[in-house]
Each structure stands twice: as structure tokens, then as C-alpha cells.
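Colleague: Down below are the structures I want you to see.
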Structure P
Amino acid sequence: METWLPHFTDEVQRLLGYSPTTATAYASDIRRFLAYLAQQGKAIPPASLSAEDVVGFLQHEAATGRSRATVQRRTASLRVLERCLLMTHRIDKPFMPAEPLLEEALNQSRPPRLTACLQSEDLQRLWETLTASPKRQALRDLALMALLAEWGFPVRALLALRLHHVDEAQHRLWLPSLSGTMMPWELHGSFAPLARYMAQGRAGLSPKAGETHLFISQQGKPLSRQSVWHSLRQWGQRAGLELPLTPRVLRATAAHRMLARGLPPKTIGLALGHTNPLSTSLLIRRLHTSCDKTPPAELPDLALPEN
């Protein structure tokens, strides 16, 4: 793709406002598309792309066992490619197939795995397990879980937070929006766990001098995503949860709560960090299938730390 679209990731960020991470993910999908075309003997210039090429690629992905969600992501990437090529005048007409053809290709893919949501009892057991634990990282991990379960924020966004992003007086958390501007989020059930961590837990992790990251490791350095996944899995096991505890499960739990509160899809997508509204629509559809019969989980009450 370097010779075919040398500046794609930069152009997607500049023209369409996507984050570097999202642009890189789109580029990866498009490389797969170009590799498929090369295998078919169709190493063609952008102006020659056709609906048949797209349908053939999506059918190929489905035939190799890709899930519906993965094929849907490939489709979204190709839509972004089309928009970028049109905006930079590399093509003069769209090449994406009509919706019925896309739906037919999607129907050939593997059904998506069910989206799992925790129940109030599960969160209660988690909260009790962590508040009773003498481990230094327990208050930190409880704060992370509470933020994930209330708003479903992306782990990467939480790990990028600095101390000044927490407004303790207003019970707010400031996170960057897709446009890069800072956006306030009201904290309710997650505020007490976060306040406890800041008042009683963070100092116990011995932060390095000058370290301003909100969430830090036991070495006093910024916490890694791998550590979050490992900690969640262990806490879920200690609490005796039937579901493996992952950020995905907690974020789905948050989305289920937001749906039950009547929040619009746009707000849910913003909280979850979705750059494509289609991702939010697909999640909502999966939640209706998997979690509609389950009451949305409520975050347990936790007393604020004493001043």
C-alpha cells in the first residue's frame, strides 16, 4: 500500500478526523484487500476498483472463517477508503456495492459471538472482593472497573488520564473527544471508587517522582493495557464470576446500562470511543439479542473516603 496510497493514514486523520490508532487499523484492513487483489491478479490502480472486487474480497474473508463483526469492520474500512479516494480526486465515482450485495456477503460470515453483560450481583461480588483485599492494587483496579462498568470508556483512554483530568469537586472526569477537545463526564457510581483510589490507594503504589498518570503500576510507573487485562481476569476468578472478566464484558455492561437509561446511540458511542456510528449500532443490536432479558447491572454503593 506504500506505493499505492503512501499517505493514507495521514490523510484519513487530516481529512476525516480519525485517531492515529483507528487510521492504522483501517490501513491494515486495506492492505488485506490489496493483497487479495494481488492474489487474484488484479493489482489495479484506484480508478479501476469495482463493486465486484469488494464483494469478492468480503466473500473471501467470510470463506476463511472471519466473523460477521470482522467482515463488517472490513466493510467499514473500505467505505473510508472510498471516501478518502473521492476527497483526494483519485477516483471520480464510488465503487462500494449496493447494500443488498453487502448484506449477502455478511450473511456468509460466521455468526458473531454473543455479547455478555454482568448482573448487579456480579458487580456486588466484585466490589466486595476488592474492598476486602489487602493487595496494594485493589483500590486502583476497583476504580478502573467502576469507570468501565459505568461509562464503558476505552482502556487506552483511562490509562492516558492524568491527575488533573479528575474534577473531584464536581464529580467529573475529563476525557478527550474524537475531535481532540476535552469533554466532561459526570461520575455517579464510579466516583466513590475513584476517590478512594486517589485518597488511599495511589500513594501506596509509590509513584515515581513527578509521575502524573492517574493509574500507575506497583512499580510506580504508568499502568499497561496488558496489566489491566491480567488483573481483571484474576479478580473475576477470585470473585467466582461465571464469565471471564474482561474490558469487553465491562464495557458491554456499561452500554446495557446506558441503553436502559435511554441515552442516545451518539452518547453511547462517544463514551465507548467509537469512531464509526456503525460500531455502536452493531453493539446495540448484539445487546438486544444477548442482554435484553437481563436487568441492567447497577453499580454498588461505596462510601466516599473521609477527609
Structure Q
Amino acid sequence: MESRVSSYFRPIVQTDTCRPDGAVDLAGGPLWFNHVENMARGQAGRLVPVSELPEVVLDRLTKPRPDICGISMARPSIMGILNVTPDSFSDGGLHVDPVLAAQTMRQQGADMIDIGGESTRPNAEYVDVETEIVRTVTVIKQLSGPLSIDTRKAAVANAAIKAGAAMFNDVTALSFDPDSLKIATTADAVCLMHSVGTPETMQDNPSYNNVLLDVYDYLEARILACEAAGIARNKIMVDPGIGFGKTVEHNLALIRNISLFHGLGCAILLGVSRKKTIDSVANVPDARQRFAGSIALGLG
């Protein structure tokens, strides 16, 4: 199922307390806008007042996002990433007890813990289903609170959901495994991420006609596929996939223009913690030293 719109609308988001008449809330949250950038392929963007937006566009941009897995989407929330793998790109093998690590993340403010048993860093190797299930389900059974299973394999997601995971978070937007859409209907929520190729190949000279609009169209198509399978849009999160088949320039363009993706009518997940882009911008080769850069990109 494909989707390609002809006109896109990026809210020019504001935070100032001096709010003009006619301004509207962004996704029901604390930010507001009164103009958008109207974007189209092959054309320069133009500034458009909110009053000129089509009703369906305005509704998607302003409608409050419902809670996901019991977590309020009316404010920014934090997802703690628990990689139960020996080759995580930033801290693989440093934490002997993943359950203790998860509990520590909760204490430090994580609203949801995302558990992954297969590294998706560039050049990571494939992990067989049985190994991935053992790695993830063993931990999930020992944890409480909102949990997410990070996998591209339907059998792993199925086992994790039965063990207590609430969200199916797939770096391939449920496209890698033909059974993933079916399994996703049993989860409380799904997260659809944009990526290119596989971890082994995704950084081999990635290119786009227009990275913003190409990623938008891909995510819209995957949302439509979910809806066709019976998954409501209000149970879907989207992730532009920073670092997954993108150059530094692609990543920065997506971060600078992240408000565009509110036009999909879904909550947005932005994963930038300790990623290579921080090194490229600020010269921080040690991933464990990228905490400040992670915060800066997250706030950007």
C-alpha cells in the first residue's frame, strides 16, 4: 500500500508565552503555531497562516494525542533503551544485570523501557529468532511498567507481547516479516520507524529525492497498512529513524524539521541518544561521552 501526498504542512512551532489570537495548540500540547510551511516536491516552501489550512490537516496537527500504553502524550516522555546484546553501539556488555539497568532507568525518569535483543547499529549481524527470544523474554518477565519490544521479527514480538510487552517497536515499520502486521494487532501500540535496507547495508551511500518528504510518505504508507490490518492510528507512534540509512545531513534535516511529522496524526518518537551524528557535529568519538549532545538533539 503506497501513499504520496502532493502538499505537506510543517508547523512553525512556538513556545513564547505571548501568544497571538488565532494560534492553535500543536497536538494538544504546550507548544503552539499560527503559521505553517507549505511544502511540495520541486517547489520552494511558502508560509501559510493557520486559517488557510484544510480542515483535515488542521485536525491532524492539533488533535490531542491519546495516551499510549498508559503514558500521556500531552508532554514529552522518555524511553529508556535496554539493549540485551553484547554489541550495542554505545554500551554493549558494560551492564551485567539488565534488570537492574532497567530499574535504574525507571528511577532516573524513563516512562517506558524498550528491550532489544538484536543490535541494529550499522554493520550489525543478524540474530536468529530463538536467541533473540531468550535474550528479551527472560528480561521482560522480570520487569513491570510499560515495556516495548524492539524487534523486526514477528515471532520475537509475539513471545514478548505474551510475556508482558505492550508496544511492538519495529525499525522496519512492520515490513521485514510478513507476519508482523498480524502480531501487531495484538499489541497495545506499535511504533513504525523509517529505515533503509538492513543494518549490514543501511549506511552504504543512502540517498533521497527529498529526505523529509520521502520519509513522510513512507511512514504514511505504513500507517495506512496498519489501519488496513485493523490497527487504529491513535495506537501508532512514528519514528523518522535518525541514523538508519541516513547521512549526517539527512539526520539534521529531519531533526530541524521534526514538526512536519505531526501531520501524520500520530505521536512521534525521536531516537537520538548517543548516536554517531553527535560525533560528526561535536567531535565526540566515545559514545559514552555523548550525553550532552543527546539532550541537545532531543530538545532541538
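Colleague: Could you figure out which one of P, Q the value 1.02 for Rg/Rh (Cα atoms, Kirkwood Rh) was computed from?
Modeller: Numbers: P: 1.02; Q: 0.95.
This value belongs to structure P.
Colleague: Ok, one more. Once distance in nm of label points 7 Å out along Cα→Cβ at positions 129 and 193 is calculated for every structure in P, Q, which label goes with the largest value? Show your work: numbers first, answer last.
Modeller: Numbers: P: 1.2; Q: 2.1.
Evaluating distance in nm of label points 7 Å out along Cα→Cβ at positions 129 and 193 on every structure, the highest lands on Q.
Colleague: Starting from the value -16000: which structure in P, Q was helix-only ellipticity at 222 nm (-39500 (n - 2.57) for each DSSP H run of 4 or more, over all residues; to 500) calculated from?
Modeller: P
Colleague: Given 0.00 as the derived value for FRET efficiency 1/(1 + (r/R0)^6) of positions 105 and 209 (r between Cβ atoms, R0 = 30 Å, to 0.05), which of the supplied structures P, Q does it correspond to?
Modeller: Matching structure: P.
Colleague: Out of P, Q, which has the highest value for relative contact order in percent (Cα under 8 Å, 6 or more apart)?
Modeller: Structure P comes out on top.
Colleague: Also, I was wondering about something else. Please compute distance in nm of label points 7 Å out along Cα→Cβ at positions 65 and 257 for structures P, Q and give me the label with the greatest value. The partial results should precede the final answer.
Modeller: On the way: P: 3.7; Q: 2.0.
Sorting by distance in nm of label points 7 Å out along Cα→Cβ at positions 65 and 257 in descending order puts P first.
Colleague: To continue, here is another question. Identify the structure, out of P, Q, from whose coordinates log10 I(q)/I(0) by the Debye sum over Cα atoms at q = 0.12, 0.19, 0.22 Å⁻¹, for residues 73-160 alone was calculated to give -0.34, -0.85, -1.10.
Modeller: Numbers: P: -0.68, -0.94, -1.08; Q: -0.34, -0.85, -1.10.
The read-out was computed on structure Q.
Colleague: Follow-up. For Cα Rg over 2.2 N^0.38 Å, for residues 97-136 alone, which of the structures P, Q scores highest?
Modeller: Numbers: P: 2.34; Q: 1.39.
Max of Cα Rg over 2.2 N^0.38 Å, for residues 97-136 alone: P.
None of the figures in this text is laboratory data; all of them are computed from the coordinates on show. Remember, predicted model here, so these are calculated numbers, not experimental data. Cβ atoms are built from the backbone, for glycine too; each structure is taken alone.
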